[in-house]
Structure P
């Protein structure tokens, strides 16, 4: 004997759209948490001590997220001396002049050469922290979206 089940298509479609929106929101929450943790990791690094020349570097570290429908984008950017801190430098001197000239804390410095600095890799560590947060956040927020907890 055949049994018929009646399904209200409008209700099903409405519930599926609601579930899709909850999943989109869960993805956005996971991304925002990951970028925030990566930004905090980069800003709070202890791989270098603040000096006047480096003060601006911490302030330039910014996490940016954009959510457009199901298109989620996150990035971490840093300016100032971050490139030199991240990758290090070799010992170097002037190319065309007799001396390097630069300013540290208002004092003009003249040098025949300067020693390089060791790479600090703080942005790579921040990326690792962000990826780890993303892994945990996806589990957490998606479970909440699916199971309503």
Structure Q
């Protein structure tokens, strides 16, 4: 199991685990998950890390069908500017490999922002901490276990 799944099990949080055969040649890990699990891309969310001008790492959870709005994330985080984080810094801070970074069970507790579109879905899918492994849960459960807040940070 992964730290993300361990955290949910320990907390007795309502969730379901889904796995699929990951193709290393896939161009988009998130869209691959949606396709292989037969899901609408609006329900599958990717975990991205951004870095503020103060060198603070921030976690952004946005639908795989869209992109992260860096200005909106900066506004939500009340910082001047954010850029995408260095992949190696993201891996060190979270304990996960790029393409399998889960917003749950990260090594360091980072401020987390979840796109508000997640609240309109009956459940959402996020990485469970490994490529080819997704966890399905309610957006509110994700927010509770990441101490995340909802904000309009995604762009279609």
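Taking 18.0 as the value of mean count of other Cβ atoms within 10 Å over residues 72-79 derived from one of the structures shown (P, Q), identify that structure. Derived from the structure labelled Q. P, Q: which one has Rg and Dmax of the Cα atoms in Å, as calculated, at 25.0, 99? Answer for the origin of the read-out: P.
Can you tell which of P, Q yields 2.8 when distance in nm of label points 7 Å out along Cα→Cβ at positions 32 and 128 is derived from it? It was calculated from structure P. Which of P, Q yields 2.0 for distance in nm of label points 7 Å out along Cα→Cβ at positions 8 and 40, as computed? Of the structures listed, the value fits Q. Looking at mean count of other Cβ atoms within 10 Å over residues 64-71, point out which structure of P, Q has the largest value. Biggest value here belongs to Q.
When distance in nm of label points 7 Å out along Cα→Cβ at positions 16 and 120 is calculated for each of P, Q, the greatest value falls to P.
Figure out for me which of the structures P, Q the number -17500 belongs to, where helix-only ellipticity at 222 nm (-39500 (n - 2.57) for each DSSP H run of 4 or more, over all residues; to 500) was derived from the coordinates. Considering all the candidates, the number was obtained from P.
Given that FRET efficiency 1/(1 + (r/R0)^6) of positions 80 and 104 (r between Cβ atoms, R0 = 25 Å, to 0.05), derived from a single structure, equals 0.30, which label among P, Q identifies that structure? Derived from the structure labelled Q.
Suppose you compute mean count of other Cβ atoms within 10 Å over residues 24-31 for every structure in P, Q: which one lands on 18.5? Going label by label, the one that fits is P.
Where a number appears in this text, it was derived from the coordinates with a stated rule and is not lab data. No experiment lies behind these values; they were computed from the predicted model shown. Cβ atoms are built from the backbone, for glycine too; each structure is taken alone.
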